[in-house]
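Next up: some structures, all given as structure tokens.
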Structure P
Amino acid sequence: MGDWQDLAGRIEGETHVLPVRVYFEDTDFTGLVYHANFLKFCERGRSDFIRLLGINHTSLANPKSGDPAVFVVRRIEIDYLKPAGIDDVLEVVTSCAEIGGATLMLAQEVRRDEMVLARARVSVVLVSSAGKPQRLGQMVRGALERFVK
């Protein structure tokens, strides 16, 4: 069986693009995507962006050396601009807006064709298993620096 890399979307220039199809389970009683599911789509986009850069959650949580660490969401700002419906094919577009000592600020858009349906800014922090912020190592920083706008 192949590695199914296409499941993680693709890198286009300075962004990551993840296609997402809207299923019945993503919608509410009106037939439109329930607002919280846009957050799930964005989470998948962030996770696969990091994965395609060679950084996966498993290796951070279970490192061969050093302390375990995970990315946690600190803050999300999201604007819902247009609805999405069942069977729509969306794209979650993710870019790295800022790199701090222990934080990343990611800019995300959920689009249908070229139309932006939702726009989010997400602050994530690398923390130890005890919950303390950890400085971003060179592996993470080096992988993301070319994406900072």
Structure Q
Amino acid sequence: MALIHLRSVMEFSEIIEASKRLGVWAHLATVSPSGTPYISPVHPCWEGQTLWTMMGADSAKAKNLAANNKATYHWQVGDTTDFDSLIVWGTGEVFTDLETKRRLWEGVFDYDLNAFAPGGPDDSEGTGFMALTPRRAVLLKTYGMAGREVWQA
């Protein structure tokens, strides 16, 4: 039996909707300076068309992004998603400045950042945020067997 692969173009808003439908957790892929891939579970949140993730300013993720700013998020197949998954590729930049921290601390994330940095934005020297600018996304429907929706910047 031959599989039919349907491909359609997505709107950016559909990327955001799909990520939220698939759950709050995603896997973030970065690459170390030596070329070793790293995968980390993260809880990213959208602000407009930017995907933000809280991270340690000196974490492996932050160091990898300083060497190679390409990053990928993958929302895996969930129990109630009809076996869909979403992959978003883009370029990342880590921010550790106080102005960005204060802006992001309230209203962007859907969880309490104080649980991870109890000093709040003003006393969280080791805390940073990665902003991912998406360049491409693919929504795989039923593992891709029911088609794929693609978005490109």
Structure R
Amino acid sequence: MSETALLLRPAVRADIVRIVAMLADDVLGAAREDTSPEGLALYEAAFERIAATNGAVRLFVAERDGETVGCFLLSLTPGLSQKGMVRAIIEEVRIDAAHRGRGLGAAMIRLAIEEARRSGASLVQLTSNKQRRDAHRFYEQLGFERSHEGFKLKL
């Protein structure tokens, strides 16, 4: 692979299959994603819901040498606290398994942070499953701090 720069761009409908494949390509994702042709309709509907947010939620892909190698979702959340601060939330972060360990994830997260800054966010936050210890070390190396304890309730 050449050393061309990582290109970040908004995802398009044609990217859905590739994104879902990356989301499914680990132990946690394999149990919760559906890469079958039948499952595609669910992801297409989700893509339309993202598009309907008028930029408040943005799905991005990262390309290198014309190949999609990563993805993430960026949500911008306005608030009243901290003088009306806008928070950016990064989720669904993936780098294709064949491209891990080459610095692409760090480059992609730096691009995500810059996109958040350009969009008016004053804080970037993310969550990572407790089982993803390698991911936790990765985010800490990028300057993220473990500042809160998170909670979820499945509905």
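30 is what came out when relative contact order in percent (Cα under 8 Å, 6 or more apart) was calculated for one structure; which of P, Q, R is it? Matching structure: Q.
Which structure, out of P, Q, R, was volume of the Cα convex hull per residue in Å³, for residues 26-97 alone calculated from, if the result is 127?
Values: P: 127; Q: 97; R: 139.
The read-out comes from structure P.
Comparing structures P, Q, R by mean count of other Cβ atoms within 10 Å over residues 50-57, which one has the largest value?
Numbers: P: 16.2; Q: 19.5; R: 12.5.
Max of mean count of other Cβ atoms within 10 Å over residues 50-57: Q.
We did not get these values from a lab; they are worked out from the coordinates using the rules stated. Just so you know, these numbers come straight off a predicted model, no measurement behind them. Cβ atoms are built from the backbone, for glycine too; each structure is taken alone.
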